[in-house]
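What follows is a set of structures for review.
Any read-out appearing in this document is the output of simple, stated calculations on the displayed coordinates, not a laboratory observation. Here the structure is a predicted model, which is why all the values come from computation and not from measurement. Cβ atoms are built from the backbone, for glycine too; each structure is taken alone.
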Structure 1
Amino acid sequence: MGLREKLNEDLKTAMKAGDKMRTETLRMLRAQVLEFEKSGAGREMNADDDMKILLSSVKKRKDSVEMYEKAGRKDLAEKELAEITIVQEYLPKQMGAEESAAVIDRIIAAAGTKELSKVMPLVMKELKGKLDGKIINEIVKQKIA
């Protein structure tokens, strides 16, 4: 089942249950999927496109949380955090620090280089969606240094 179908099913369930937060969040995600489909890409949506939409949504919300907290709007920050939790249900399970460090060590050893510009794309390809990009970048910099 693709992301679009899963979102539609979950949206129906949330609407029947009267879960306003989940309904709003799923509608927003569904709108992003429809926007992609109508963008004229000329191809069916694949798993990478699903992942991009979900990761983009989480990133926007994390940025919003930061801005709301700086502005002292705790209520809006909490709303964004709740939306992040809902969106993350559709992402793959997030890796732990030890697990990701082991994967990064393996990739650095296989690459045979300690240049950040050569290692980072390989690591991102492997861990995309499984760990936040900022955290990946910090771990890779620590390992290379």
Structure 2
Amino acid sequence: MSTLAKLKLVSSKRNRTVSPTVHRRNKLSSKIYEQIEVVKALKEGRIFAPTKLKTVRNAETGERKTIETAKRVKEWFWTAEGGKINLSIRYGSKVIELAKGKNAIEVANTDELLTTLQLIKDAVLAGELDEAITNASDKLRSGFVK
């Protein structure tokens, strides 16, 4: 018992659920991280190909097997007229409206694109885009209602 007496013992219960707002923030933050990695790979001249696990069934034997396959990551940015790069932030398949009537950010080059993505990620984690994320989530969810 003398060993346990040296420790600070408390009564605590682990919270297993995360609020929907925090869950949406984390989801968007991970997608922004993927976009940052896509831009870094583009700058270095390589291809960013994250992997995911997929379960497939053999048609002949019926045996299920887990394989590792490349995950498809769509770029959120494109080159617009005049050589500028435009970036839209997506939640699922919906584009987030960043300001009234504004859904994209214009940057000059890939270096600025990287810093902009990092700023957006920080803003998401700070909760600055919670209302816009909630609106996009509601629009996305309404498409699944019968």
Structure 3
Amino acid sequence: MARLEPGTRAPALSLPNQDGVTVSLGDLAGERVVLYFYPADDTPGCTTEACQFNDLFAQFRGLSVRVLGVSPDSLASHRAFREKYGLDFDLLSDETRAVMERYGAYGEKTLYGKKVVGVIRSTFVIGPDGSIEHAFYGVRANGHAERVLAALR
């Protein structure tokens, strides 16, 4: 599995959000983006991570940073998850996992001591020029949003 390094160009992405509107990285040129990949809507770790990004949402926006979450869940699942927790940012659906693979956020990982293939919790800060500023792989959900915010300051 290839890992992205700071300074490399962020792989292109064009995915539907919870409302079916396509979000493309090219359309966000000139913006700083936090793109975080997570395994599944409405599971304990993923809910913690999403809610913590949401709790800090105003601070991310204050730094002119757009937050986007990506999982393989359906649009309907994303809508329900977003509504249930009052999330203010878009959730993108990568049902084929193709974008996750390009970012190195899907592949073999260890889960409860066993090797499995799945979503690797990962986050990328993408600069206004489309390059990777920060890459976080295999992160722990609790406290991660704060660590990302600290890296932006």
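Observations
- Per relative contact order in percent (Cα under 8 Å, 6 or more apart), the highest-valued of structures 1, 2, 3: 3
- Taking Kirkwood radius over Cα pairs in Å as the criterion, the top structure among 1, 2, 3 is 2, with the largest value.
- Calculating distance in nm of label points 7 Å out along Cα→Cβ at positions 18 and 42 for structures 1, 2, 3 picks out 1 as the one with the greatest value.
- Read-out distance in nm of label points 7 Å out along Cα→Cβ at positions 50 and 130, computed value 3.0, structure in 1, 2, 3: 3
- Origin of the derived value 6, 23, 28, 25, 16, 2 (P(r) over Cα pairs in 5 Å bins from 0, in percent, for residues 82-121 alone; candidates 1, 2, 3): 2
- Structure from which -8000 was derived, helix-only ellipticity at 222 nm (-39500 (n - 2.57) for each DSSP H run of 4 or more, over all residues; to 500), options 1, 2, 3: 3
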